[in-house]
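Undergrad: Got some structures for you, see below.
Nothing in this text is a laboratory measurement; each read-out follows from the coordinates by a stated rule. No experiment lies behind these values; they were computed from the predicted model shown. Cβ atoms are built from the backbone, for glycine too; each structure is taken alone.
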Structure 1
Amino acid sequence: MPKPPAQSRERPVSLKTLAEYLDLSPSTISFVLNNTPGRSIPEATRARIKAAAAKFNYRPSMIARTLQGKRMQTIGVLLPELGEGYHSQVLSGVGELLMQKDYFYFTVHHRHRKDLIAAYPSLLQSRGVDGIIAIDTHLDAPLPLPAVLVAGHTSLPGVSNVILDHHLAARLALRHLHQLGHRRIAFMHGQPFSSDSDTRWDATLESAREFDIEVREELKIYLSKDSHSPEISYPGIRDLIRSRHHFTAVLCFNDVSAMGTIRALHEAGLRVPQDVSVLGFDDIQSAAYQVPSLTTIRQPLQKMGLTAAQLLLKKLAGETTTDLVYVEPELIVRESTAPPPLASASPVTKAGASSRKATQ
């Protein structure tokens, strides 16, 4: 009868000790526990190995796997930050598939710092990840591992991209506002570090021309604050109201900027949507629970994350993958948009005048 391996909290059971206990070769145990394909091992032996591994809490060494050139079943994920909005929902789609496929993943946050974006891929590689998924991350050079980008807008050798169809998104948004009767629309440009900003802006300008909507310089708002809270749009909307330039709708860069917009309008005594309509972008989880609930362009964020994970696992399996995958947006109409007010006097102009008096 084999002697049970000695258990210690300081030193876990080794492969060699487990092999002696089972009277099997270490390679046979390794093949079973690592699910190595192409090995003919009886099911009864496989069951005995797994039972012993569970009994003595044995886990294959990840360091040993790396030294042997085997995969770590681990993915690295680059993203600006975690929060309630865009990035966390994409990440949840990534995590859902990787969990199903028994993969582990690391997340690293870079806050759009170029030095961190440049350094992290090699650091992740040194920790044994098999591939990288980058979310809303602008890359200037190829990565050292198989990679998939979500909203990367970067053409790099061997790197696949999962991208929203921004031209369709802009068309859906402006067609909705145009059909409601809005012509004087305030347009919001995203922060310069966001990978979607320029692509979405170009698509918006193209759709505005299609619907014969003038994009007026005095009604442009440029976001700049490095934040993912409603504060990003609040100062710009407040300044726009004080300028007394007439507008009846705001096309926001994302849902959190729409929330900041609604707050600034409310403080100026303007009602949404009776005085000004507000249209968001993303359809984050809280968009439906705002007061009023947000009309928005829905990005299938979890689907985008899941698609990226599927592409990466195909790359790791040596399967042929496409370089570019477009996903379609959807217009979600809720309470924050309505036809413009019919009164000849602009509520926005009146609010601007009141706001200027209050600050004098």
Structure 2
Amino acid sequence: MKLFPFRNKRIWVFGSWIGRKYDDNSKYLFEFVNAYHHNVRCVWLSRNPEVVKKVRSLGYEAYLGSSLKGLFMALRCGVAIMTNGLDDFCAVPLLGGAKIVALWHGVGGFKKIYNENYSGLKLKVKRTVDAVFNWAGRDISLGTSEYTAERVMEQFDVKRNSIVITGQPRNDLFHENIDREKLVSGINFASFAKVVLYMPTYRVSPNTHKDIVKDILQELSSSEKFMDYLKRENILFLVKLHPLTQFAMESDNRHFQVLGDKQVRSVQHLLMAADCLVTDYSSCSVDYALLKRPVVFYVPDEEDYLSYSSLNDAYGRVVKERAKTVDELIALIESGNMTQTNLLNDLFEDKSIAGTCYSENMYCALCRACRIDE
């Protein structure tokens, strides 16, 4: 419903992560359009005063979504671009009549989300509620392949013609030539022969009530065989915990380091610094595969995880080899096998966008949707 008719299609507002962060796909598209397409006025809306301050310090226009100026921009914008939901902008988003664009915070992956976890009567009830109001409602959705488009259609109950295959703006960073020493602070990468990045997804088992990742890290750090392997091959095993992780871990072993948030400029920078990725059920493997480097799946809790969580068919289509023990993990890291990387790209990266600028693709798609002369 067009609640406010006086919208300007050349004003685009951006937000991310429930208004808490200046990050992810919204950030990269925001900076790209600001830099290269001055026919559009880009405004960042946030619920966090520190984020507003940061964005302004970079020379961009930004307001608190709840401020008078922020509310006015929400009412005037023709396009609203989010990563998580409508609450990226404000607790009460005034965006009726604007085109809502969902870039999401990780397209692809293996976990079932939203409508994929419902069926029968529960799905009918959810669709009825969503028809009245849906925090994840959108007019345009980002996709990276026909497979991801199929997933988005099922997850959010949208039509295929509302999904644009553009690639994720945050992954344009992978095309840049950045000195690895500048990607993560406090680490001398040049002193290691190889960097292996471990990025596990957050999970606490309802069966055991244990933080599985904490158990896994304790096993790895106490394994003499694993530590000897890292030292012998001069490998840095770099751990980046999920933001929801509730525990902290320190290590005095130079070959086994756990990163703090302040050391990481962004997850994409961190991915660029690694020669190999170790993960589990996380969508970070989809991003990392674009770098065309080996991906290892380490899932010692797979049986337990599958008893309480749902994965889509991509997991079986991509994960042909998996490690469940320390010995198997070492073997897969050593192998440098690219099979799963290639399978990830085949499934999640459409050939039509391979090697292109994803931000430009999205900008052009939004101009077409809004009938803006580029």
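Undergrad: A value of 5.6 was computed for distance in nm of label points 7 Å out along Cα→Cβ at positions 41 and 209; which of 1, 2 is the source structure?
TA: 2
Undergrad: If Rg and Dmax of the Cα atoms in Å, for residues 177-224 alone is calculated from each of 1, 2, which structure is the one that comes out at 15.6, 45?
TA: Traced to structure 2.
Undergrad: If FRET efficiency 1/(1 + (r/R0)^6) of positions 89 and 281 (r between Cβ atoms, R0 = 25 Å, to 0.05) is calculated from each of 1, 2, which structure is the one that comes out at 1.00?
TA: Structure of origin is 1.
Undergrad: Another question about this same structure. Name the one structure among 1, 2 that P(r) over Cα pairs in 10 Å bins from 0, in percent of 5, 21, 24, 18, 13, 9, 6, 3, 1, 0 was derived from.
TA: Attributed to the structure labelled 1.
Undergrad: Assign the value -12500, calculated as helix-only ellipticity at 222 nm (-39500 (n - 2.57) for each DSSP H run of 4 or more, over all residues; to 500), to the correct structure from 1, 2.
TA: Value -12500 for helix-only ellipticity at 222 nm (-39500 (n - 2.57) for each DSSP H run of 4 or more, over all residues; to 500) corresponds to 1 out of 1, 2.
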